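*Asks:* Each structure below is given as structure tokens.
Only the coordinates and a few stated rules stand behind these numbers; no lab work does. Note that the structure is predicted; figures quoted are calculated from it, not measured. Cβ atoms are built from the backbone, for glycine too; each structure is taken alone.
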Structure I
Amino acid sequence: MKKQSILLLFLWTSLYAQNIPLLTPEQAEAQYAYGLSLAYQDEKESALLVLGQLAENGYHNPYAFQMILSIGSSLLQQRQSSILSQEKLFSLINYLADLAYTNYFTNREVLYGYLDVKKSLGEWADFDRALKQLLVIDPENMLGNFYRGLLLYNQQRFEEAKGYLWRVISNTNDEPSSQQAVYQSYYLLGLIELRYDNYRAGIELLEKAKKIFDQDYNLDKYLAFGYQQILEARKAYTLVTNIPELLYSGDVALIRIQTGFFLREKGWERLASAYEKEVPLAKAYQLYAQKKYKDVISTIDRLSREYQVEPVRIFYANYLKLKAAEALKDNKTKREMLFLMGYYAQQVGQTSLAIEFLLPLEKEPDLRLDALITLGSLYEEVGNYGEAIKRYELFLKEKTADIPREKVFDITLALAFLHMQQTNSYRSDIYSRQAEALAQSPLEKYRFWYYTGLIAQQKNLHEQALQSFQKAKSFSNTAAVNYSLGNSFFLLQRLLEAQRALEESIHLGPTAETYNLLAYIYALRKVSLDKALEYIQKALAIQPANIAYQDTLGWIYFQMGEYEKALEVFASILLTLDGMEPFEGIDEIYYHIGMVYEALKCFDDAKLMWEKGLSINPKNGYIKDRLLTR
């Protein structure tokens, strides 16, 4: 030990004495400089003692405290000392940190250092206090919000944590420390959504984290779990097979066993054997490999009872049970598993898979009617209207006397709408009249008139649609019917009435399409353009790839006179349109782009865009007018 260090140790023992003479400014500056020189020579403990004595002696300089906290944090991370015992060193650092906070709790850099020290010491109450103070003086502080969110997450106060973590993401920048905070925020938010069974939201957040840092096997594990739950078995399987088996835990092994079995991949038997003692469900797969099918079923049933799991939630175990039942020719268990798996697949949005599992139940006499309704709704969901109509009409033909009138009304109304989708107006009208006669409750009358309005829209009978939506609204004032009213007014070019209906729709329950249409109407009317910009940004936050929403954004910038911004948006749209098949409304996009070019005095480019739009829709009057005036 150096002689100067011994001297400093003796100096420190007098810190708590009351008779320390005050240093003159010159002496204080000299001792401060000496402390800094020791720090730069890597004499960290000595520097801490000198600067600590200075602070205790009343020399309160925020830079001195910043250095004290920096040195203290470094010593805590090293976890070793040569002058003081570790216990005394940690106590000293904690004391000086509190002194720094007391004197400079409004200084951001001091707060950063204090947080580092308290985190290293595990003093979470002080850590939380400082975080709150940091966010008082700087509410948008990225690290402050991240650490506050992390602390609340660790305390399982998830809803509170989410607010802070979202603030981190919204205030991102390119600094390395920022990217790490953003990565961790996406990660934690993803875990919160998985915990709430919001699997798709969780996956989306975890995938964003993965784009920032792609070398985290724990992240891959949770992503695999999310994909497994929404029945994206191939993605889940790929993720866990990329994790080295040396790092496997029981839950990772089970994901690979279950998805491997479902996908008929090799290797699940080996893992089931290796983990059958550690993971109870792996034993069931091991029994299947041994062709002990009855034991498979009894094991899964026992585990379900022990862990009190809802049968519908264990899709992969149900699939294993299905395969065992098929091997045993156990039709009762097979039917039950097909229903449970089909229902679960429907719940997680895997409609085609749900159809695959439920289709065999059409042939079961006691399940046929329920299967017809469910399959009809699934085919309707995927846009296979012909198959949906077939199931619904078979249901009406085969229904028994005990079928509730309400269910018959639902199916009849659905058939009226679906036949219109198939452009079969005659059949649509028949079912529409039948549905009107069946409608009794206010809700049923609302639904009848609402769907009648949608059918009229399909026929381009906008006045008729408007009347139907107004009747629907008289029975129930919903966001959906107000959006439809606004859309009808818009198609009739009654923009002020459209605006009012859409504003009411947003008040009742905003959606991306409502935000977009209202923002577009504001732009057309050249009113509330700031509000229009806010609404279209909300729509794009929900559906960033939606070309119609991007077009609205460009048109708003045009109406605001922000022509360069508008051109930037439309340039991106043109890249997307390149090679795409024409779709309804694309001529309007070319009209808008032409208007931007004209505003920028690029007249040839404007003419080119308008001509392209007119070639797609020769009836577009706006484009014709522009070409005639050029």
Structure II
Amino acid sequence: MFNNINIALVPLLPLASSILLGLFGRKYIKNAAGIIGTAALLVSAVLSAYIAYEYFFVAGKIDNVYQPIIAMQYNWLQFTPSLSINLGIIIDPISVMMMVVVTFVSLMVHVFSLGYMKGEERYATYYAYLSLFTFSMLGLVISTNIFQTYMFWELVGVSSYLLIGYYFQKPSAVSAAKKAFIVTRFADLGFLIGILILAFHAETLDFQTLIQRLTDANSTQFASSASSTFLGVSALTWGLTLVFMGGAGKSAMFPLHVWLPDAMEGPTPVSALIHAATMVVAGVYLVARLFPIFSFDGAALTVVTYVGAFSALFAAIIACTQTDIKRVLAYSTMSQIGFMMFALGVSGYGGENGLGYMAAMFHLFTHAFFKSLLFLGAGAVIHLVHSNDMNDMGGLRKLMPITHISFLIACFAIAGIPPFAGFFSKEEILLSAFHANTLVYGVALLTSGLTAFYMFRLYFSIFWQKDTEVHDSHGEGPWAMKLPLIILGALALLAGFVPFSSLVTADGMPLETHIDIAFSAAPVLLAAAGILLAMRLYKKANETPAKIALALGGLYHAAYRKFYIDEVYAFVTKKIIFNLIGRPAAWFDKHIVDGLMNAMASVTAAFAGLIKGLQSGKVQQYALYFFGGIVTLTILIIYWW
């Protein structure tokens, strides 16, 4: 049996670290804040690895099927005998996998930050926010019910707001933090409405009960959700689509992706955590958690499929034109999350039909290592060059050998070149798409080639081309920055060999998979072509890229401007919502609502002015009123008598 204390400590240690550093860090702990935060994450990571070993190899499997285990359950709010909000911890394949990913990547970010953030004025505050972010994501992935997930979902949003706006002295950072917070709030409104719809019809918030009732065609709850319609669409489809809306906001899927590039205003290690293990993968986890219901409702799953496929291609095209290295990586994340989403979308539930589900989770696993490696490598480069623009870089392989090799490994991994980790997970995604949807497979294949091109465009621009003059003596930085790059580089190379299909599947049963060399030839050759094209264009400085951009004309410019989605949102917000809704609402509030209240106050004041003499405080006046009243009453009595 599992030790519940060990399981509870995984999220509680980062929480304790956050509270300690937040309350006492700047005044009492100061420079030791990084050590305390890192030590807490180290223990959490070790405990997560131990729990994963216990679950996958000792206690989690019954009759060859991995069973969910409710480690803890506390009845928090009881509404009716059948409806309550509980707080608990669930242990199953995806929650255990996510615990390992979140704690390990967060640990690497904590260690890297010891060198990268050294000397920052708000050093302790940074580690307090980082620990809070980690706690929020851990709480999200181990939640036993959908409302508990929503509470931690919102805490993830708050944590991201604090970290993206860490450099609050910069207006651009404040703007980026607000943008991320507001865009995801719109998405989360849909998520909340979806929760209410599903909970109303299922009469529960518990994940396991919710899934059981809404996937049983004979249950009254399923009948209720299927028969209730709005605009010809069932309540079940509406609920799942709105829940996916929340996931699309957090995972930066089109058209709710606009916050992601601006989120690069936060410290670079934060970007590694957001993109590799926390906020951006939360949407994928949410769809995976409710996947039995999604797979039961084909309409909602179709939405997931096509939103994911379009987002993957859309982001890859934009990434080919960007020059800010962190923005290239941001759009790369959006594209890779799109791969995971459409893999879930083309998947069935059990057996070989569940290949897409397994592939999506496998890619989430491998992506966490090579994407965090890419961002931390970019952080090391920025730390040396003091610029995000790759036009200011070149020839850095000589000055940064460890960063160069690790970054190259990560580029091979994300490009899907064997035997690097990304090859194995991406091939499974492509195979699942090939068997399920020819259009999605074509989009995925094209996107894979673009991924290889733009990543090696970035690689050659940073580490080759011209030699950059760097007037700085710290080189690649201290070992606190280099060690995470080495460890993540090893994982980006080896993580693909983990027998993932035997551990994490849709129905808990092992899935037999193998690499088909004939099938893999096309995507690998396409990726190789993308790499060779990038080498031809960017290994040495030349005018060919500029000529190609000029030849593409409006298409290139539109991609460079991110297809003007931000401008469209700004126009809709400022010209339509503010002018046609905001200003009339403000006028109505000022002149009608406030005017009515002011008029009532004026009438009351005028009436008070007329009658205030009745309470002057003068006894003689009161006596006169008294006798006047008696005389008046006497006359009335005599008259009526």
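*Asks:* Using the calculated result 0.65 for FRET efficiency 1/(1 + (r/R0)^6) of positions 196 and 412 (r between Cβ atoms, R0 = 41 Å, to 0.05), pick out the matching structure from I, II.
*Replies:* On the way: I: 0.65; II: 0.35.
Source structure for this number: I.
*Asks:* Assuming 26, 25, 14 is Cα extents along the principal axes in Å, for residues 188-243 alone as calculated from a single structure, say which of I, II it is. Present the calculation step by step, with values, prior to reporting the outcome.
*Replies:* Details: I: 26, 25, 14; II: 29, 26, 13.
Clearly, the read-out refers to I.
*Asks:* Let me ask something else about it. Consider the structures I, II: one of them gives 1.24 for Cα Rg over 2.2 N^0.38 Å, for residues 36-259 alone as calculated from the coordinates. Say which. Present the calculation step by step, with values, prior to reporting the outcome.
*Replies:* Working: I: 1.24; II: 1.15.
For Cα Rg over 2.2 N^0.38 Å, for residues 36-259 alone, the value 1.24 is produced by structure I.
*Asks:* As an exercise: Rg/Rh (Cα atoms, Kirkwood Rh), calculated from one structure in I, II, equals 1.10. Which structure is it? Could the numbers behind the result be given before it?
*Replies:* Details: I: 1.10; II: 1.12.
Label of the source structure: I.
*Asks:* Looking just at distance in nm of label points 7 Å out along Cα→Cβ at positions 28 and 460, which of the labels I, II belongs to the structure with the highest value?
*Replies:* Comparing I, II by distance in nm of label points 7 Å out along Cα→Cβ at positions 28 and 460, the maximum is at I.
*Asks:* Quick one: helix-only ellipticity at 222 nm (-39500 (n - 2.57) for each DSSP H run of 4 or more, over all residues; to 500) came out at -24500 when computed from one of I, II, so which one is it? Can you show the working numbers first?
*Replies:* Details: I: -24500; II: -22500.
Only one of I, II returns -24500 for helix-only ellipticity at 222 nm (-39500 (n - 2.57) for each DSSP H run of 4 or more, over all residues; to 500), namely I.
*Asks:* Next up: With mean count of other Cβ atoms within 10 Å over residues 68-75 coming out at 14.6, pick the structure among I, II it was computed from.
*Replies:* Numbers: I: 23.2; II: 14.6.
It was calculated from structure II.
*Asks:* Another question, then. When relative contact order in percent (Cα under 8 Å, 6 or more apart) is compared over structures I, II, which one is greatest? Each step should come with its number before you reach the end.
*Replies:* Values: I: 4; II: 12.
The structure with the largest value is II.
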